[in-house]
Every structure is written in structure tokens, then in C-alpha cells.
Structure I
Amino acid sequence: MREQRTLFDLTQDGLVIGQKLQRLYPEFDVDIFVADVRIEMEGQTIYNVTKAIGRVLRDYLPQDYSEALAILMNYVEIEAPSELRRHPTAEVETSLRPVSQFISLYGLADFDASLDAFETLAKHRCTRGVDIRAFIIEDPNRCFERFGEWVQDDNANLRLFVAASLCTRGTWQKWLRPYIQNPRPILALLETLKDDPDGRVREQVGTDMRDIVKDYPEAGYAMLERWGQDGREETKKILQRALKYQVKIGDERAFKLLGLGAVPKLGKADIRLIELIPELRTLPINEPFRFSFSLQSESDADQTILTYYAVAYKRPSGHITRKRYRLSQRKLKPRQRVDYEKSLFPLPSLKQYSDGKACLGWHRFELEVNGDVLEGFDFEVTAPKERRTDGQ
């Protein structure tokens, strides 16, 4: 596990990057650059540091994007390791990720050169599928043509980048469905990637198909049904990953395709909620969300219970959203009591967005069993905790 780093550490990374860029571009003002990075990071999370550096770079490089990109790619050539690695070191990733963010933010000014740069960074796994999102929305055909070349490349990291870029949904990115009416170009690329020798790529294909089934159900199911005919274990894993959500919601087509038999029918649960307790009713954003509760069966027979929790919250736009998340499905014996204690990584509503926005303020948590809301509580999400930089 990588060591937790402080904002000071990451601002120092900005200093190092600035010093190295100054050797390539003497007009680069390192001191003011680092000061601006600190200002850009105020009120934001460490997660956003590479985007902050990428934004600030725009003001300290030539205003002509192509000229600025050439300087950055010279820097990448110097900083990138001579041998391609499956996973970059923390130092390499910290050095090169801001370049990817810079391209993501400003690269439409030179589309083809930016795609070339993404290719170089992706081979070192120092970019993410979300970074190329704006390019897919701007000109999907141009991107898909380039993706068609990349999926044939020997570099597995580049193929993984393509697979990650094809995710039609995503918590921190715009969904592609409003921009791409015909999924055939995406499906053609996934058709190639499903047989990829790298397990990471195949796993991402399963994730992509999960979104395809939601956004383009007929096309998605038709492809999965055809894939399922080959009987290979690798393909079976892709199908299981692709249909995970559909199984959760009881989609008969998913049950049939995976050979799971009939969809289980759940009646009203004969149970009693003993106690639902949140650890905190005021929760700093980006912090784990912890709660506990107990369920007591009131039945003299076995019964199956399907437990969900739901979180309602106000988006930065003001729109109120309610999201449901599956917790567990289990069979209770007569009069059995079960205790739950959960510590969840921040939910989408409990994270800060990559642009710095956050869903602060009122939230509502509710516990559901077999479709019935048993109880709930209100809690407040507050600004992130300040981190000490003096070692104390």
C-alpha cells in the first residue's frame, strides 16, 4: 500500500516538476508556479493535485498549445523509464499524470498531437480513460479510429487504456449515451478486447459491458449471448462481471444467460430492526461512512432477506438524488438474529468531484429490506478535514 501523502508533499512534487520544466523552458517561473499550485489546491483534496498542477501549467508554458505540448512531451521522454512497466512507480506517476491532465483540459486545440501524447502516456500507465473523455465527445469517430490501432498494439497498458476509455458511464465523468446513439464502434472494439491475453483488459471489458447493457440493452444482451456460446472460462468471467448489476435487480435475461435458474421471489420480510446507529451524524467529505444495525427474524420458518441502503442528497446543481446500494442477501433461520457493522469507502455523494465540487450539507440514509424502508436518519456532510503539514 502506498504511503499517505500530505498536501505539502504533493506541492513539493509541483516544485520538482517546475524545476525540471525550467531546464527545457527557461522562462518557466518555478516559485510563482508552486505558489499558484498551492492556491489552486486550497479547499480541495489530495486526489485533485495532478489536475491542479495540470491547470496551473497552462499559465507558465507558451500560450500556443502545440508548442506547450512539445515541451511537455520532451519532459515525458526524459522522465519516463526506459523499460515499460505493468505498473508505474509512484514517482513516475506523480511526474507524468499532470501532463495527462493538461492534455485533457486543453488538448482539443491540437487533436491529433494530443492523441499521440495520450498513446505515449498510456503505455507507461500514466493517464486514465476519463482524461480522453472530452475527445470522444468532440469527435468519437476520430477517437475510435485511433483506438482500432491501439487495441492491436503489443503494449497491454495501451490496450487497457482503450478499454477504460470505452466505459459509457462513470462516477466522475460525463456519460457517453447522450453523445453516442449507435454503440457499434464501441462494441467492435470490445469484441477484439474480450480475447485479450491480459486479465486486466478482460476485466475492464466486463465493466464496460455492464454499462452497455444499461445504456443499450438490446445490443448489449445480443453480444453477451453470442459470447456465452464459446464456453470459455475467461468469457464466463466477463459475462458474470457484465451482468452483476442485472442479477442484483432480478433481470430474467441475466439469470438465464448465466444459467442461474429462476429469479428468486422475495415476499415481505418478517423481521424486526433492533437498532440502526451511524458512527457520525456530521461526516467530513471523503471520509469512510460507518454504521451498524441488527435484524431479528420474527418467523418460525426460514426466510430470505435482501438488504439495501439508500442515500438521498442534494447535488451541487440543487437537484435531489436518491441512490440505492445492495448490502447483502442471506437466508435467515427461524428466530435468527444477525448483526451488521459496515465501514464503507466514501459513496459517490460523499466524495469530492474532480472539478472540486462536492455534495455538502444534508443527506438522508435509509435501510431497506425486501423493498420496504425500515428506518432512516439524517446526517450532514462537511468540508474536508484540514491536514497538518508539520508532522504533528
Structure II
Amino acid sequence: MDGNHGEIHPTSADYVDDGIPFVMATDIFNGQVYLNKSKKIPKTQADSLRKGFSLEGDILLTHKATIGNVAIVPKLNTPYVMLTPQVTYYRILNKEKLVPEFLKSNFESPYFQNELLALCTGATRLYIGISEQRKIPFRYCCTEEQTKIASFLSAVDEKISQLTQKHALLSQYKQGMMQKLFSQQIRFKADDGSDFEAWEEKKLGEISSKVGSGSTPRGGAEAYTDKGIIFIRSQNVNNNQLFLDDVVFIPKETHKKMSGSKVSANDILLNITGASIGRSCTVPSDFIEANVNQHVCIIRTPKDNPKFIQAFLSSKAGQDLIESYQTGSGREGLNFQSIRSFELNLPCLEEQTKIANFLSAIDQKIEVVAQQIEQAKTWKKGLLQQMFV
């Protein structure tokens, strides 16, 4: 069963601070339903609805736009949760024949997920109705074996959950330290134990030898090649890291014509348009050559530590600064004049480097945990593939 459609579907005007959780597909991820993040509707309104009443122990499956996310409804402090039409609930009537955790694991298996996607309709917003979901074959074993399988996979889920929490805590710690460092609540000392000199206020344009972006080559995507010069787009600039998994290339001749937007090692890259505005990273010191499109700004600071500047831009203070300079009707654009006008508090180069190294060390720990999470998820996927075929 899924949630209510049409006129009786609750809208944003109905949301309240305290009430019945109104579960959307976006509330279900990483194998859990995050009721603390969900919108709430008044109980009187929820009681009047026709369907979508989900209880503790129900298995939830997202079936519209976001396809295939799975969770079990946890212990509730409300009589039920209300589902949107994006979510199906499965209620097991006889738990002596079918264990809820086993069914959840079955839904998470590559076999079920592939079958689910194969039956979806819709070009831009995928959808699979309940009648189509029922067509997917389902095999199960005795409850004793179901329980053993579910317990083993639950232990894997717990490990992933612990790593995810560790990742979140490290990220929070970094944000807290950045706030203290850039507000000068915490100061480093020189190697000889002496205090560094006072910070100076400067505009980014004063310390930059370059602030500018590129353009999309004539012909758009058709100008891209299988090999050549790396062409960096906004999706490659991803919160303190340059991601090249989804990179495209342009011919060397095109790169030469776009000499004004050549990327060098240690440049700062800042997304200046669209939903990812404000994301930034530094170009690795061993990077050879690349170019950028019009959505990515190159900031070159030859006499200052680029990792320090980029760390500030990614901090809360930096993001607030970026937001204050956005232009356009949707306030989703930065121009070069605005970027050059960014006011920064700068310590001496030696203290910049100490701060940058300190934050980079935290980033390395965060990255190690992120890799451990991905390894655990890959291992679980392999287990599911072997168990549910």
C-alpha cells in the first residue's frame, strides 16, 4: 500500500512542528527511515486520510523518482507514520513464515533492484506501481535460515552505521575547528613558540593573479573527445576534492585556443553558477594540465596558501560570504567582480600553512572512513548478490 493521491494529499501548508511523521522518499536512505528529518502533519488530518498508515515493523520501499530505497519502520512514539505516494509499505501478516529483516535484505539485493528498475516506467521520473511490484518473483527459505541471514546482514548494517556516524562526527569536528580557526579563537604558534603577527584584512582580488573562468567549446558535448586535455566542469568540483571519475576531454588544439582558462597545479576552483554554487577545491600539486568551462572559476593566489583560502571558502563563514555576493533573479550566480571583492582575514604564510596542514590531516581521516564505508557497502552488495539470486 502507498500514500494518498490527489486532492487529499497533504501539502506544505499543512506541515506542523509536532505531529504524525509524513514520510517521503527522500527520508529513506542508507537502509533507514529518518523520521527526525521528515515533515509532520496534524494527527486529526492524518486520521482523516484514506490510506498510507504505516506501522512499526513495516518494510518501506520507494517507488517514484527515487527507486528502490528500503527501510523498516522503527519503534514509534506515534500510533503510525503517514506515507506519501512515493513510498510503498509491505506488512507481514505471518511472521512465523517471513522475517521482516529478511524481506528488507531481499529488497536490497541486486537481483530485486534490477527487476524493480526493469519494470519502471517514465522517462524523467521513474515510477513502478504496486501491481508491477507484485510481479517480481520472490523466494524464501525456512524462518530459521531467514533469521540467520537477517542477523548476519544486520551486523554488516551496524558496522556501516557506525562508520557513517564516525564520518559525520569527523565532519562536524572539522566544521567546528574551522569556525574557531577562522574567527581566531584558536591560534597556532611559530616553531620557536612565539606568537604570529596579527591577521590582515584583504580583498581576494588583492592577493590573486587570476580570477576567471572558461567556456564550453563550440559544439558543446560533441566537442568532447575520448582522450586529450582534461576539461573540468562543475560536477568535478566536489567539496574539497577534485573528482575526475566523470571527467571529459577536449582536443589539445581547443585547449590552446582557450589559453585564458588553463588550470595549473595549486589553483583554487570555485563553482559560480547553479545548484552547486560555492563548492570549491584545490588542484593537486602534481596536476599537469586541464581547462575549465564557464561554470567554474579559477582563483590563483601565488603568494598565499591556496589550501588555506579554499578551506575558508568552504567554511560556514566563507559560504555565508559567497551567499551574500550572489546575483541574479534566483540568486544562483557569482561574477568575477564579486569574487575579487571577497574580504578575507589573512594570517602570515607560515600560519596559513599550519592551519591548512591541520585541516588537511582531518580531511585525510574523513576520506579513510569514507573509503571504509564504500568497501563495507560493496561487500554487503556482494553478499546480497550471492544470497538472493
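None of the figures in this text is laboratory data; all of them are computed from the coordinates on show. The shown structure was predicted, so the numbers you read here are calculated from the model rather than taken from an experiment. Cβ atoms are built from the backbone, for glycine too; each structure is taken alone.
Numbers for the structure displayed
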quantity	calculated
Identity of the structure behind 6.8 (criterion: distance in nm of label points 7 Å out along Cα→Cβ at positions 61 and 301, calculated), options I, II	I
For FRET efficiency 1/(1 + (r/R0)^6) of positions 157 and 285 (r between Cβ atoms, R0 = 30 Å, to 0.05) computed as 0.15, the structure of I, II it came from	II
For 23, 51, 24, 2 (P(r) over Cα pairs in 20 Å bins from 0, in percent, calculated) the corresponding structure among I, II	I
Which of I, II leads on Rg/Rh (Cα atoms, Kirkwood Rh), for residues 293-372 alone, largest value	I
Per mean count of other Cβ atoms within 10 Å over residues 125-132, the highest-valued of structures I, II	I
Read-out relative contact order in percent (Cα under 8 Å, 6 or more apart), computed value 15, structure in I, II	II
